[in-house]
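Visitor: The next part holds the structures, each set out as structure tokens.
Nothing in this text is a laboratory measurement; each read-out follows from the coordinates by a stated rule. Keep in mind that this is a model prediction, so the values were computed, not measured. Cβ atoms are built from the backbone, for glycine too; each structure is taken alone.
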Structure I
Amino acid sequence: MIEKSPSPRARRLMRAGAVVGGVLALFVAVAGFLHTPAGRPLLSKLAGKGCPFGRGKLEPARREELRRFALSKLAQTYLRSPAHSSLGFELGSAKRVDVEAWAAGHRLTCKPESKGSGLACGAVPGALL
């Protein structure tokens with residue numbers, strides 16, 4: 001069986017892909033070398049101070065302070081989750097005695113669940129839901 005050779009366009013695309021892959025691999029290799037003990041002096045000359053999180057450069061307390069600062073900025077970008085309610089109770093803040101009083105007021109029989117601290121109420125009328 002005779003195999004077809006790739007078209008000139010396909011050869012150019014393969015060559016371009018190989019060049020891009022080679023450049024990326026070289027970049028990763030150089031960046032990795034700059035973070036080794038042998039490459040840190042060169043990194044200091046190139047970047048001024050070197051890697052800000054380099055070994056021995058920051059005290060643990062300062063590193064933790066910077067980490068917390070970065071996380072606080074990240075957390076501020078997200079909206080807080082909306083409050084969730086069920087049967088008129090705020091989930092996560094309702095007290096068990098309030099739920100039991102509500103169930104007794106509606107003549108419901110509730111039993112503690114086998115797992116966790118929840119209550120299982122049987123035959124709840126749809127109008128209450």
Structure II
Amino acid sequence: MIPESAHVAVSIDRPADDVYAFASDPRNLPQWAAGLARQEVELVDGAWVVESPMGRVTVEFTPSNSFGVLDHRVTLPSGETVDNPVRVIPNADGCDVVFTVRRRAEMSADEFAADQAAGATDLATLRDLMQGN
């Protein structure tokens with residue numbers, strides 16, 4: 001069965017390359033991605049480790065690329081892995097950032113809605129940081 005997905009997006013008045021460079025650096029996660037990282041990010045044995053609302057998790061980003069792909073895999077404390085597609089898409093002099101939220105099998109409709117809301121909040125924070133608001 002294909003999991004339910006929702007796309008959360010924001011437009012940012014800043015060049016896509018600037019947004020990608022900032023957002024692709026795991027050390028910047030606590031500044032804009034409270035839904036994932038609330039405290040300092042540590043590099044432990046080659047893996048990025050963060051304290052998240054879900055507990056201590058590891059985050060693995062796709063290798064740096066010129067296509068704006070910010071996909072990342074989060075390994076939860078349970079050992080479950082969650083793949084998170086994210087794109088930074090050029091749009092005139094700015095860009096759009098699109099995050100695909102996937103509903104995990106055990107998630108209720110309310111939990112799925114809360115994940116979407118957290119993603120939207122994180123993207124709004126990223127927009128505000130990148131635009132100097």
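Visitor: Which structure, out of I, II, was FRET efficiency 1/(1 + (r/R0)^6) of positions 47 and 111 (r between Cβ atoms, R0 = 35 Å, to 0.05) derived from, given a value of 0.85?
Guide: II
Visitor: Related question: To test your reading of the models, identify which of I, II gives 0.05 for FRET efficiency 1/(1 + (r/R0)^6) of positions 15 and 87 (r between Cβ atoms, R0 = 41 Å, to 0.05) when calculated.
Guide: Here the read-out was taken from I.
Visitor: Can you tell which of I, II yields 23, 18, 14 when semi-axes √(5λ) of the Cα gyration tensor in Å is derived from it?
Guide: Value 23, 18, 14 for semi-axes √(5λ) of the Cα gyration tensor in Å corresponds to II out of I, II.
Visitor: Also, quick follow-up: If we compute distance in nm of label points 7 Å out along Cα→Cβ at positions 7 and 23 for structures I, II, which one ends up with the highest value?
Guide: Looking at the calculated values, the largest one is I.
Visitor: For which of I, II does mean count of other Cβ atoms within 10 Å over residues 31-38, calculated from the coordinates, equal 11.2?
Guide: I
Visitor: From which structure (I, II) was relative contact order in percent (Cα under 8 Å, 6 or more apart) calculated, if the value obtained is 33?
Guide: For relative contact order in percent (Cα under 8 Å, 6 or more apart), the value 33 is produced by structure II.
Visitor: I've got another one for you. Quick one: FRET efficiency 1/(1 + (r/R0)^6) of positions 39 and 119 (r between Cβ atoms, R0 = 35 Å, to 0.05) came out at 0.05 when computed from one of I, II, so which one is it?
Guide: I
Visitor: Here helix-only ellipticity at 222 nm (-39500 (n - 2.57) for each DSSP H run of 4 or more, over all residues; to 500) has been calculated and equals -16000, so which of I, II was it run on?
Guide: I
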